[in-house]
Structure 1
Amino acid sequence: MIIGKSAMAGTLESSDAQVTVEPSENGLELEISSSVMNQYGRQIRATVMQTLERLDVQSGKVTVVDKGALDCTLKARVECAVYRSNDIKDALPWGGAIV
């Protein structure tokens, strides 16, 4: 899947994350800022990268502003932002249904 246009999902509320995706010609760029980066930075990065890999995103700029979100929230925010960037609105394959 490609990142067709800039899109965002999530909020800056506590226990949530705001994920922004943008098209890029430079491969996959990931920028993360988190209130719990020292404790969970590796896990946040791994969760976001696994979700992008499952969606087969090969290039784009992904920015995550995390406020202590759980892994399931991070996955949902990344999926939603990527789907929005491609105007996918119907029959959404949430949670790993993509084959």
Structure 2
Amino acid sequence: MDRQEPVTEAAALRYLPGQDDAPVILALGRGETAARIVERAEEYGIPIVEDAETAGVLNRFGVGDCIPPELYAAVAKILAFISRMDEEFANRVGL
């Protein structure tokens, strides 16, 4: 992914319906750590959504925390985007 500006903050989330009550923060970082989080996601084909504001807010929490209800709307947009990407990929490969 070509970036115009360097990554300054990043957050990695997991949400497993039926297992997680809310999305869980798996990784957080600023500066070089944020860049490494994004690089790893790219290496493993994990969808990346660039949203500096949400990443900044999430970096106020800790790894392992569930996101708080006031962030549900922002994270729901991210999860919906990823769901669409997954669906498009499945259609392309015939799943």
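Values in this text are rule-based calculations from the coordinates and carry no lab data. As the structure is a computational prediction, the values presented were derived from the model and not from experiment. Cβ atoms are built from the backbone, for glycine too; each structure is taken alone.
If distance in nm of label points 7 Å out along Cα→Cβ at positions 43 and 83 is calculated from each of 1, 2, which structure is the one that comes out at 2.5?
Label of the source structure: 1.
From which structure (1, 2) was helix-only ellipticity at 222 nm (-39500 (n - 2.57) for each DSSP H run of 4 or more, over all residues; to 500) calculated, if the value obtained is -14000?
Comparing all candidates, it corresponds to 2.
Suppose log10 I(q)/I(0) by the Debye sum over Cα atoms at q = 0.11, 0.26 Å⁻¹ works out to -0.27, -1.50; of 1, 2, which structure was it derived from?
Attributed to the structure labelled 1.
I have 20.0 for mean count of other Cβ atoms within 10 Å over residues 59-66, calculated from one of the structures 1, 2. Which structure is it?
1
Which of 1, 2 yields 41 for relative contact order in percent (Cα under 8 Å, 6 or more apart), as computed?
1
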